[in-house]
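Novice: Multiple structures are listed underneath, in structure tokens.
Any read-out appearing in this document is the output of simple, stated calculations on the displayed coordinates, not a laboratory observation. As the structure is a prediction and not an experimental result, all values here were calculated from the model. Cβ atoms are built from the backbone, for glycine too; each structure is taken alone.
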Structure I
Amino acid sequence: MAHMTLSHVGKVYDDGTRAVTDLSIEIEDGEFLVFVGPSGCGKTTALRMVAGLETITEGEVMIGDRVVNNVPPRDRDVAMVFQSYALYPHLTVRDNIGFGLQLRKMPKPELTKRVEEAAAVLGLSEYLDRKPRNLSGGQRQRVAMGRAIVRQPQAFLMDEPLSNLDAKLRVQMRAEIGRLQRDLKVTTIYVTHDQTEAMTLGHRVAVMKKGVLQQIAAPQDLYDHPDNLFVAGFIGSPAMNFVTGTLVRDDAGAYSVQIGNENITCPASVLAARPALASHVGKPLIVGIRPEDVEDASLVSGHEGRTLSGVAELVEPLGSDLMVHLSTDAPAAASDDMAELGKEIAPVGPLAERTIIVARFSPRSGVQLGKPVTMALDTERLHFFEPTSGMAVWDT
């Protein structure tokens, strides 16, 4: 195992394209760090610089106590698992797993031992004499992982290893990778665009946007305390809803948010957790509302002062939940981050002047398509962002 350090790392290609900017991260021994972000955000480039497959334009990469900027990939003592399985079709599973060790002229008894141990860990023992064409997609990915495990490297680097698998296999292999990392305790950097993979696998998750690290934190911290609009909208499925509101303070000192024609009371706990909100009275704010923090008001009591009105435009029964898309008079949120998150696509036709809010209702809700619906918001869990910077409003 080894700790790794990325200090002010940057990458600029020969044509002037900047892929990564000033990336600084400390990765502890045995940590599972996940890079997540949309396509083109620089996450794979960062991984490839650690692996030595991309040159480093700026900064330093350290593996253990050694700066590896100019160390060839084969000498960095890391093992990479790619999106493609990259198996040799003419070799058996046994020979594919042991191929790297054969190149290193490892004595055959030790090679055989390592291959069989890796196969046992991955549940491949009975397939060692098969060719890749006779394996399922999940089994082929296990072989690719076995090839990394036998090397006993200081770190694993995984570049979207589950992208080629169907949904069921992805879930199965995700659990397998998590178990392996816990058992082997090998420092791991994992790249994905799938925030479900990021949240379920990572000890910490690093969210990237346009080559810049936006936030790095434990998965639940990212979800509960996003630093900015981009992180808030990228982490969570379905994505967070954003509307524009104005913070109001009455003569008695109580706070509320005016959203369209409706007034949402802000509990004292919200102001206590975000003292900087007090300086935004009378100013527009972007209000973030997670779908799971919206209920059908007809099913709950005590919802006075925390409701929004809407019309059900789409109802998606999912068994455990009812996903409802509601059109509202709430002013839409506008910022550069909205476009980056893919929220720049506005409703058309009769909904052109309306804002869509997605709610995760109980399946017991009697909501009907095209009918008015009153939403009850969990006001303890509202998020607030400054419109110009996109930064979350907390205590500064």
Structure II
Amino acid sequence: MRIVFLAPFGIRPKGSLQARMLPLAKELQRIGHDLVIIVPPYTNPEDSGLVEVVEGVTLRNIRLGPTDGPLAAPFIACRMLRAALDLRPDLIHLFKPKGYGGLAAMALAGLRLAGRRRPLLVVDSDDREGKGGMNDLHPYSWAEKRLFSLQEQTLTRWAHGVTVASRSLESLAWGMGARPATTLYLPNGPVLRPAGSREQGRRRFGFDARQPVLLLYTRFFEFDQQRLYAVLEQLCKRMPQMRLLVVGKGRQGEEQALEQVADQRGWGEQVTIAGWVRPEQLPDCLAAADAALYLFDDTLINRTKCPAKLAELAACGIPIAAERVGQVPEYLQHGESGLLVESGDVTGLVQAAQQLLTDRALAERIGQAARQRMLTVFGWEQRAEELDQFYQQVAVTC
């Protein structure tokens, strides 16, 4: 089958394409499909018009053109659709039912109404986009919020098939008109990185080989900051020898606020802020940790997410203390491949993290079980085989 993936944004600098689209594309090519990813590189405009091969997959960055602002949207969407149709695909798979790719898919649906039956359209959802979702998280304009909500609703209903990254998104898709028979639960698989060096990672941050190191790998928007401070303060008081390694940055300088709070409350010396880390340096940073902390508010946006960072930590074999929300218990089984508490249970989360940092036998067993579960239950090879069967089912049904 000839397949086109429509990407939501460029491959740089976010790197989100490597977390979901690229591993699926690689595995589908292995099965025997002919696949190209069409990309609107507005996040990396220097790649405008560039055709590149990334990990064996062809990416076509469409030409952005000179127009800026709202008028750019229809031009970019038209170029995406034209680039896709020029490849004469059997199926177009849109990742995220919004933005430029969403406009291209809406135009494709219009062509279908005009009598064009092919290619088939499949829409992928890995977040709640409308009210209660990304619309509430990002500073979009009123018009953008209305458009993204409309795209999510209509494209989910119009598509020949829908893939969803979480069980909550599956239920929402059915509520928006997707048919259960043509809806596929397609959770994120592991991000496989080269094994890191614990020794080099600890040397980089000045950690002693015997110090327990707790990792916070985050973008900070998934949880209440005050609850984070409460958890860390209790842990630092209980374990004065512990070191906290923070990998990641927030949109509003949350990592700097954490550092200030830690200094004010007397545990600043236990906190190391690594910030954003280059991908090639990340394995050593993750390997420096003995356990990881994963806070997750019980909100609609979190219940519908399929957290790629959690999957990445589990695939690295890092034992995780996490809050039981949405997809978290799908990835981590309490007592076997993770330690889970209810969202908002500060004391329970502190105890779980402390247990992983002090009981090395337990931590090693849980970390190994988490890695094994990610590789076997959620491996991309299995996901792609399920997607291949789903494409065939959609083709027969439609």
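Novice: Using helix-only ellipticity at 222 nm (-39500 (n - 2.57) for each DSSP H run of 4 or more, over all residues; to 500) as the calculated read-out, with -13500 as its value, let me know the right label among I, II.
Specialist: For helix-only ellipticity at 222 nm (-39500 (n - 2.57) for each DSSP H run of 4 or more, over all residues; to 500), the value -13500 is produced by structure II.
Novice: Among I, II, considering only distance in nm of label points 7 Å out along Cα→Cβ at positions 200 and 248, which has the greatest calculated value?
Specialist: I
Novice: From which structure (I, II) was distance in nm of label points 7 Å out along Cα→Cβ at positions 96 and 384 calculated, if the value obtained is 5.5?
Specialist: This value belongs to structure I.
Novice: To continue, here is another question. Given 19.0 as the derived value for mean projected area of the Cα convex hull in nm², which of the supplied structures I, II does it correspond to?
Specialist: The read-out comes from structure II.
Novice: Rank structures I, II by distance in nm of label points 7 Å out along Cα→Cβ at positions 160 and 264 and report only the one at the top, that is, the highest.
Specialist: Of structures I, II, the maximum of distance in nm of label points 7 Å out along Cα→Cβ at positions 160 and 264 occurs in II.
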